[in-house]
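Structures given as structure tokens follow.
Where a number appears in this text, it was derived from the coordinates with a stated rule and is not lab data. Everything quoted here is computed from the prediction, not taken from an experiment. Cβ atoms are built from the backbone, for glycine too; each structure is taken alone.
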Structure 1
Amino acid sequence: MPKTYEPISSQTLASTQTTITFSSIPQTYTDLVLVIQAQVNGSPINTDGNINGDTGANYSFTTLVGNGSAASSFAGTNASILRYATAGYTDNTFGHNSINHFFNYTNTSKYKTVLCRANNAANGSSITTNVWRSTAAITSISIIGNPFAIGSTFVLYGIKAA
């Protein structure tokens, strides 16, 4: 990662888990980047989550998916989840790589935007943009899957101000 990225916390799973949470996130950076390298065991292979434990209908998202021969999109409004990009997931196979950028996470006068990208050579690529309709600073981020396999890694970075 560039020198402006500082690792805040990381988790490598020693047992399967359905929920990973980063809490007590320091408020000393401009943005956050969450990198997920995981395997999901079972269906569905979607990865969702929430911010600050919010499970209300306060999220909207749009997802674009492509695999080299076909493309599709879908959207959700007034959703109760944050939708991570998941094109890279393959059931019971490692290879998922998801990079999720949380912009202006400490700003208490704006809604939060989260840009999520994922890819896998076998499945293609996807990009998802989310809006969390809250002006609260982000202090915790959860990732929810079905379940994540042993060895899956989750790393949260802070981006320093330029």
Structure 2
Amino acid sequence: MRKIYIACSLTHVPRDQFDGYVNFIHTLATNLNEFNVKYALVNSDPQLVNIPVKDKAKYCYQWDRNMVEEADLIIAECSYPSIGLGIELQIAEFKSIPSILIFKNDLENKAAPVSYRNPDMHSHNLQIGEGYISLMALGLPNIVKVIKYQGFEDLFQNIYEEINKIFQN
């Protein structure tokens, strides 16, 4: 059975949106039920409560890293910024695991353009792509598809099309 890891942001999801985001991730996993799906909300975070505080970070890293490395495909929900998600994407790239990036096409989550001045006094516009996902992440060579979504139905159809392409090869 093919293995899928759902990578997601959790730390900086606005708290008034957290329950909806968690439900969305659970729904995504449930709808991929013909695959062996793992993700932090089920397969690592709840288990961390039993780990001594001094060891939590080490276990969190190792468990999540193992799930990434064992996956045949990564689906990364990138609607919110996340250092951990970026690390997981880099691990996947190192292992040549194909990754699909998904994000909610919502102006609330879009980074506004910003300018800065360097010591040479030249002004520059920060290069943020479309303002949703960093250019660094978008440049990973293992990214096979980036999917913007409004609703779950549209997203799910696009994910399935991409999964079928990836797993047919």
Structure 3
Amino acid sequence: MSSRFKYLKIMEKLLKKKMLLNNCIEHQKTSIANAKKALASIQESVLEEKSSIEDSMESFRESLQSDREMYSRQVQESTEGLAVLSRIGLNAYNTVKLGAVVETNSMNYFISISLGEIKIENEKFIAISTNTPIYQLIAGKKKGDIFNFRGQDSTILDVY
């Protein structure tokens, strides 16, 4: 295999990784924006509520407070996820670690944050965090290594 061909294959893989990373970043930014929008809407409802009859709306106010806490948590978790994504470089890796793309004979993974399935150029990837059970099995493994997850043997076809 010529060095030019190897270089082009590496660049193709890094472009795919960049697309995965950008997809995850956009997902997190959208999640933050949606949660902030919901928080603003709740705040607006609270302000409107203050002018209404106090006693008859106590349960409504409690519901708004619960929603406010939920969306605040979403903003915080999404912001933390975005911080993890910002630490991922567009480097090629030989072993499975944060930021690696892992292709196996059964599934493809992007080691980043837990976001579920992402499609890039008609290929499916599962964005997983370093806290997931599957990651615990494949951490540090290389191309050609075999692992067993839920009774199924899988071979790592590529890591980058």
Working back from -12000 (helix-only ellipticity at 222 nm (-39500 (n - 2.57) for each DSSP H run of 4 or more, over all residues; to 500), computed), options 1, 2, 3, answer is structure 2
Ranked by Cα Rg over 2.2 N^0.38 Å, the structure on top of 1, 2, 3 with the greatest value is 3
Distance in nm of label points 7 Å out along Cα→Cβ at positions 40 and 128: greatest across 1, 2, 3 for structure 3
